Structure P
Amino acid sequence: MSVSYDPGFRPVGVDSAATVNAAVTNTIIAAANLLRAPEGFVVNNSNKNLWVTFTGVAATAAAPATKILPAGGNIDIPGNYTGAINGIWETGATGSCVVHEFSYV
């Protein structure tokens, strides 16, 4: 049996999960990562909504590019997005979120 090499294949490393405490000011959920693979996601483990941006700019509840992540919910990091992920929680939030990132090796 022969094994062929696929030049488009890039192996993905392990999940590097990071916890970020809830805050009512813009918070960097994950820094820009040029090696980020598209399988990542964010889980909101707080008691309030989390507004998330995948634009590299500060998150606000009113920004049109902001995604609402309800308490207990999760959202996929858009495929091939390597910029910073920002977030801001609704007033009165307690808890955190966990961002799961996978990087190419």
Structure Q
Amino acid sequence: MGTKHIPQRTCIACRTVRAKRDLVRIVRTDAHHVQADPTGKKAGRGAYLCRQRECWESILQTPGRLENALKLETALAAQDLAQLREFAATLPTRAQVQTTPTNTTK
């Protein structure tokens, strides 16, 4: 029996291809609001970012890249941008992710 297919997505900040579950989806809802979707299940157009603060800070410094990825017709609302920044603050930095010990139980 073959191996199971693992969906791949690309981070819009660093352009790294990773497993879909390793990324966080940002979604444009029907009401044209933009929000983080950690479950990846909300309806709407989505874009993916790594679970690292640096990628989020990079994309939030230049909101035009996010607006382009989500095909927004208007500028990103200040309220949505603030919510995304709050979410980004909860994420670990690249250094914290690399130094996290792996599970070594037998």
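Values for this structure:
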quantity: Identity of the structure behind 1.20 (criterion: Cα Rg over 2.2 N^0.38 Å, calculated), options P, Q; calculated: P
quantity: For 2.1 (distance in nm of label points 7 Å out along Cα→Cβ at positions 67 and 91, calculated) the corresponding structure among P, Q; calculated: Q
quantity: Computed 0.65 for FRET efficiency 1/(1 + (r/R0)^6) of positions 19 and 75 (r between Cβ atoms, R0 = 35 Å, to 0.05) - originating structure among P, Q; calculated: Q
quantity: Structure (P, Q) behind the derived value 0 of helix-only ellipticity at 222 nm (-39500 (n - 2.57) for each DSSP H run of 4 or more, over all residues; to 500); calculated: P
quantity: Which entry (P, Q) yields the derived value 45 for relative contact order in percent (Cα under 8 Å, 6 or more apart); calculated: P
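Just so you know, all these numbers are worked out from the coordinates, no wet-lab data involved. None of the values given here were measured: they were computed from a predicted structure. Cβ atoms are built from the backbone, for glycine too; each structure is taken alone.
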